[in-house]
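Participant: Down below are the structures I want you to see.
Derivation of every value follows stated rules applied to the coordinates shown; laboratory data play no part. All of these numbers come straight from a predicted model, not from anything done at the bench. Cβ atoms are built from the backbone, for glycine too; each structure is taken alone.
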Structure P
Amino acid sequence: MRIWSVLLGFTCLFIAGNALARDTKHMFSIEEALTTSAAVEKLDKSVKFYFGKQPNAKVEQKFEEVQSNKKTNAFLKSDKEACEWAFLSAMLSFQETALARGANAVVNIYSYYKKHKVSSLDQYECGAGAVMAGVTFRGTIVKLAK
C-alpha cells in the first residue's frame with residue numbers, strides 16, 4: 001500500500017510540474033491588442049507604432065534599435081488576455097523610450113520571443129504558460145516627418 005501511495009505522489013508531482021512548465025507559443029492580432037480599452041486609454045497618440053514592413057512617413061532622425069521584453073501574470077487569465085497585457089506593457093516601454101529621446105514613432109517592430117524573429121504586419125508572437133505570459137519585441141526609435 002505504501003508503494004502505491006509513493007507512486008501516486010510522484011505521478012501527481014510529475015503532472016503538476018508539466019502543467020506549470022507549459023510554454024505555448026501563440027500568434028495574436030496586433031490590431032486587437034492595440035484596440036483593447038486599456039491600450040486605448042494608456043497609449044499616447046503622439047507616438048505611432050509600425051510593425052514589420054508597414055509603410056511610414058519619411059524618417060527625419062533614427063535613434064536606435066531597442067528591445068522590450070515584458071512578462072505578465074497569467075494566473076486565471078486566458079492566454080490571449082495575458083498576452084494582450086504583456087503586449088501593452090511592451091508598447092508602453094517603447095513609448096516611454098521614444099518620448100525620452102524626442103522621437104514620435106517606433107518602426108520595423110518585430111516579435112523576438114526566445115530569439116525567434118517573427119516580422120508581421122498584423123500578428124505578434126507571445127509565449128503563455130500556467131503562471132506567466134510574455135512577449136519580446138524589437139523596434140527602431142525614430143522621428144518621422146509630419
Structure Q
Amino acid sequence: MAKQQIELGAAELDVLKALWRGGPATVREVRERLHKKGRKVAYTTVLTFLTRLEKKACVRSDRSGFAYIYHAAVEQDRVIGSRLHEAVRQLFDGAAAPMVAHLMRTEKFTRSEIEELQRLVDSLAVQADESSKSLAKPRRSGRRSR
C-alpha cells in the first residue's frame with residue numbers, strides 16, 4: 001500500500017523544520033526559532049500553522065504543564081520522500097534518473113558529497129548486477145529426465 005502524500009505549504013514546512021531541528025517546543029519557542037532563521041511571524045500565525053500541522057497528523061501536542069508542547073509527529077525522511085516522489089512524478093513523468101542527472105549537472109557538490117554519491121551509485125550497480133543474475137538463472141523443473 002502506498003504511503004499517503006504529505007501536502008505542506010512552505011510556511012508549514014518551515015514550522016516543521018523548526019521542530020525537527022530543535023525538538024519539541026512551545027509556540028513561543030517555535031516562533032523564536034523561525035525568527036533566528038530570518039522568518040518574522042506573529043505568535044498567532046505560528047499557532048495557526050501548528051494547528052494545521054496537527055490536523056494533518058504531522059505534529060502532535062501535549063499539555064502536561066503550563067503551555068502546549070508541540071512535537072513533530074512525522075519523520076523528516078518521510079516528508080522529503082513524499083515531496084521528492086511528487087516532484088519526480090510531476091516533472092519527470094515518474095522517472096527518477098533524469099532528476100538525479102539534472103541535479104548532478106546543475107548543482108555544486110563538495111568532494112565528500114561526490115564520494116558519497118559514488119558509493120551510492122556503486123551500491124546500486126552491485127544490486128542491479130545481483131538482480132540480473134538471479135533473473136538469468138535457469139529454472140529447474142521438478143521432473144527427472146529418463
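Participant: Figure out for me which of the structures P, Q the number 0.70 belongs to, where FRET efficiency 1/(1 + (r/R0)^6) of positions 59 and 115 (r between Cβ atoms, R0 = 30 Å, to 0.05) was derived from the coordinates.
Facilitator: The structure behind it is P.
Participant: Tell me which structure, out of P, Q, gives -11500 once helix-only ellipticity at 222 nm (-39500 (n - 2.57) for each DSSP H run of 4 or more, over all residues; to 500) is calculated. Please report the intermediate quantities before stating the final value.
Facilitator: Details: P: -11500; Q: -20000.
This value belongs to structure P.
Participant: A value of 0.8 was computed for distance in nm of label points 7 Å out along Cα→Cβ at positions 27 and 43; which of P, Q is the source structure? Write down the numbers at each step before the final one.
Facilitator: Values: P: 2.0; Q: 0.8.
Source structure: Q.
Participant: Suppose distance in nm of label points 7 Å out along Cα→Cβ at positions 35 and 83 works out to 1.8; of P, Q, which structure was it derived from? Present the calculation step by step, with values, prior to reporting the outcome.
Facilitator: Details: P: 1.8; Q: 2.5.
Checking each candidate, the match is P.
Participant: From which structure (P, Q) was relative contact order in percent (Cα under 8 Å, 6 or more apart) calculated, if the value obtained is 37?
Facilitator: On the way: P: 37; Q: 18.
Matching structure: P.
Participant: Please state which of the structures P, Q yields 60 when percent of Cα pairs over 22 Å apart is computed from it.
Facilitator: On the way: P: 44; Q: 60.
It must be structure Q, since only it matches.
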